[in-house]
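Engineer: Heads up, there are several structures right after this.
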Structure I
Amino acid sequence: MNNSAGNTARLLWAGLRALIVLTALCGVLYPLAVTGVAQVAFSGRANGSEIEDPATGRVVGSELIGQSYRLPSKNPDEVPAPDLRWFQPRPSAGLGTNSVNAQYELLLSGATNLAGDSGAVDGRCPARLGDYATEDKQATLCYQVLSAREAVIRDNSTAGFAVRARDVPADAVTSSGSGLDPHISPTYAKLQTHRVAERNHLDVTAVERLVTEHTEGRTLGFMGEPRVNVLKLNIALKGLKGLAQAGN
């Protein structure tokens, strides 16, 4: 009996010592070591890849998470209209709002989960929104893409620049898998330059130069596609607007 109790006590003490040691190693020392290395070697990424507005010194978002730029909503039941003074990101239901330096709020992450032929008729999406006759048409991918395309054409056409349907790139009318893509294609960014220049009373050439300067190449020269970070581009646009106003 005494031997049994003694063996049990030794086993419990051994288990307790293992728990203490492993807790210290895995729960304290290892996290501190990883955090320390990350802060020394990759401090920017370890802290969320934050982006600051040079004009205010305030953190306005992360270069890894997209943002939307919309006007204040007058009716809480309505979707806010895009603020056309700024470059717009890809479509998404998961992006928080931001006007370059306002508080950023992330809402959710996720794709539409709609099939590629959602809303298709005879295997193809209708050419116009008016071709839809079903009551649930707004819940289909084809309808959402066509609706987004019409909005891109309408919003970005100016007196001297007409956007055609064939000019609209895929990323202008579709969301990313996560819904949080912070980048757009250089094609979509350049398509917006005439509208951005007109709305802000800027020279189109100067706005186009901003897009060129903020176009990132393929990772390691061969992975992915050229891209433009919308938040960084809009921060640069804000600086350009400030220079233009100061010069007047």
Structure II
Amino acid sequence: MSWPEPDYLPTHRIGLLAPSANPAVEPELRNLLAPRAALHVTRLPVMPGTTLEQRNAAYPAAFVESLGDFGALALDAVIVGLTGPSYAQPPTEDAALQNRLGKLAGRPVLLAARAIAEALEALGRPKLLLFSPYPGWLTERAERYWRGAGLDLTESFKVSDRFMAYELSPEEVADGLARLSLPADCAVLLSGTGMPTLDAMGWMAGRIGVPMVSSNLACAFAVSRRLGLPPSAAMTKCCPELAARLG
């Protein structure tokens, strides 16, 4: 019997390592990826330690074991969906970690901070404004990381002095974006995979005047470019400049 072309069979399978309490990375990536790219998620273990700094320091040791949680599932690539641990080390060491994880997994593994670097390079905008939902010490680490990556960090907009990524609403993110004073040749980085960015970026895309890149959007862009996937409607709405580079 002859059957029609399947509507739902994935053309690609992408793994995601998500922090246990992160509410945004999974639904946002699902919307940012092409519809026929399946997203398979495993939650990273709850990290030891009572502070965010202690938990961030413990995460990298869990990456290798968590990559094995997919078993024999034939993945085309894996995204490590958190940014904070990368900011504790120089960009060169972060890139080396990404390469080691990829060799161990036998497929591309993308760290969120390295995906951001790739997206910013594709935009060709060396000036950066950091939109941070982090406490002061982690914002400072992020600033050091991006300066170490050769970017001209013009300003940091801090939502709060404590970690707010998981608590923010899209309206609060949009309100923060609306208050920014932006050089015409910069890009805005909304760092933090747990911050709800898609609605806010969609609302502000026609108003803010410069490209906006979030951690989740950058992850979707980087993995789509590696796998030859087209841009989704959500990516095109939030950052048409990056979507255009996927063809």
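Values quoted throughout were computed directly from the atomic coordinates according to the rules given, and no laboratory measurement underlies them. Note that the structure is predicted; figures quoted are calculated from it, not measured. Cβ atoms are built from the backbone, for glycine too; each structure is taken alone.
Engineer: A value of 0.65 was computed for FRET efficiency 1/(1 + (r/R0)^6) of positions 15 and 31 (r between Cβ atoms, R0 = 25 Å, to 0.05); which of I, II is the source structure? Before the final figure, lay out each step's value.
Structural biologist: Values: I: 0.65; II: 0.90.
Only one of I, II returns 0.65 for FRET efficiency 1/(1 + (r/R0)^6) of positions 15 and 31 (r between Cβ atoms, R0 = 25 Å, to 0.05), namely I.
Engineer: Given a computed value of 3.3 for distance in nm of label points 7 Å out along Cα→Cβ at positions 79 and 239, which structure among I, II does it belong to? Provide the component values of the computation, followed by the final result.
Structural biologist: Working: I: 3.3; II: 1.1.
Going through each structure in turn, the value belongs to I.
Engineer: Next up: Given a value of 22 for relative contact order in percent (Cα under 8 Å, 6 or more apart), calculated from one of I, II, which structure does it belong to? Intermediate values should be presented prior to the final figure.
Structural biologist: On the way: I: 18; II: 22.
That value comes from structure II.
Engineer: Okay, moving on. When FRET efficiency 1/(1 + (r/R0)^6) of positions 47 and 191 (r between Cβ atoms, R0 = 30 Å, to 0.05) is computed for each of I, II, which one produces 0.35? Don't skip to the end; give the middle numbers.
Structural biologist: Details: I: 0.35; II: 0.95.
Of the structures listed, the value fits I.
Engineer: Now for a separate question. Have a look at I, II and say which one yields 20.2 for mean count of other Cβ atoms within 10 Å over residues 23-30, as calculated.
Structural biologist: Values: I: 10.5; II: 20.2.
Source structure: II.
Engineer: Quick check: 9.4 is what I get for mean projected area of the Cα convex hull in nm², for residues 39-182 alone, calculated from one of I, II. Which structure matches?
Structural biologist: Working: I: 12.0; II: 9.4.
Clearly, the read-out refers to II.
Engineer: Using log10 I(q)/I(0) by the Debye sum over Cα atoms at q = 0.08, 0.10, 0.11, 0.16 Å⁻¹ as the calculated read-out, with -0.45, -0.62, -0.71, -1.27 as its value, let me know the right label among I, II.
Structural biologist: On the way: I: -0.45, -0.62, -0.71, -1.27; II: -0.28, -0.44, -0.53, -1.17.
Traced to structure I.
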